[in-house]
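Got some structures for you, see below.
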Structure P
């Protein structure tokens, strides 16, 4: 294909940009949309503004121009939005199949309620074949607070029903861990190192544990506007890779106590600036020995909660909803 032929497809782009795309072999809508932003920037003298223009031009071409029926829209969404099993049939039933692929699922809760435990469980189930409600892919664990819980992972590899049912899968070899100390490094991780890793390995799950670990610590009250901008940039990159690779993204979040009159409510941290960037919000609660998982909001699930327990073999849900 020549620059002239490419120009007939993308006539809104400058000849310089089209020549760069042609040299890189990016001559179809699908190829361009599946190329991460950081890779386009590395092609040559392309600016961030150029990249946004490229995506906008291709997106407009890809948008259907005719009316579609409600059934077509529903079927299209069902194909796009997959599910990742939690490894527990009761929790899967409660979540109507498991955790969403694409979008961002937030998992919040107080310390010790089982957030990281559930994420470890998902890091195992994502490696299962698609016929067993997995994604036949690896998991990325980005730790911003504590060190990766390798001892607990080793315990799950011995006791989890998932690991016992599939002894031939080398689960530990397909979990990629990175420890992050500040917001700047987290940004570099999700925009540069994560896309590079995904070129070399098939990844079906990204866990950030936790998003509040850096975004709470690195900003003062006077910097709340900048924090909101950085949260939006961070979430946009996660949405991009989640949609591009059809994978699940879990962002663990801390909680805060807010007093309203005589009532104290436990709410996820980072406020509306973060809440508006999340696709599905799940919150875990612990009251002595009683634990329950609540659906705060979701595009496909009603607001409800179910009880769960934590055993040596993992997180186990109970069918009775609250």
Structure Q
């Protein structure tokens, strides 16, 4: 997946779209570089912030960056270039590939989705031959084999080497920085073990097997807003100790205030209902999450994102029973 999609097809489509932007004179090379460098990435995307797209990369049909950075740029491409995305004739290639990726990275993946996924992959392959015949690489063809691979070997996300490469990158960086050629394995092992000892002995509290709180501060009942107090008045006493934290770790995933969470799926169409986390409270060694429900208005295929609006309704949610956690920009 990492080599076929993140480092293969995704940068190929990005390069083709940006070259069309230049050919149609919608933006200049300097405009593209400025947009990709000045775009404000959210907390969850900041670690994968891609480098600016320069003129040399577009002329040589390359996109700089790691696999995670290229995938991040591909995912946020319609947001960065939202004002010109509708004028691109190659946009169907992007939307079809985006839908293919949403199925390939899905966990769990329903078996009934496979025929539709196979049709999408073949449609993408045909459009590539029609619009970009010179860019049809073997990795484009590999997409048509994913349906058969899923039937034989299961979820592709479980076979991805992305996590191994990320772990391996840490050791490569340490080896370069230490510049030690005498027993380097001892140096790498010791640094790695000491790092995890520091993380495990930091100011953290485990309130369940899946939720860890790194740091928190006490807060008085009177400091909470009136809507929050009305929501909690039946569950706690005013004398109970209340600790508020800005983030918690749920299965090693950082959940912060401001995060957008898929609360549940509505109706037979399985429309996602989102909510935004406002407070993360620890009361009597139990994590209580206060969130505001969001109304799902529609889905924009060009931007590949849902349009939502704030409802003003506060609820308590259980992070362990939510479907997914989405970046908040």
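What follows is calculated from the coordinates using simple rules that are stated; it is not laboratory data. Just so it is clear, the structure is predicted and the values come from calculations on it, not from any experiment. Cβ atoms are built from the backbone, for glycine too; each structure is taken alone.
Worth pointing out:
- Looking across P, Q, the calculation of Kirkwood radius over Cα pairs in Å, for residues 184-311 alone that yields 17.4 traces back to Q.
- Distance in nm of label points 7 Å out along Cα→Cβ at positions 256 and 280 - structure with the largest value, from P, Q: P
- Computed over structures P, Q, relative contact order in percent (Cα under 8 Å, 6 or more apart) reaches its largest value in P.
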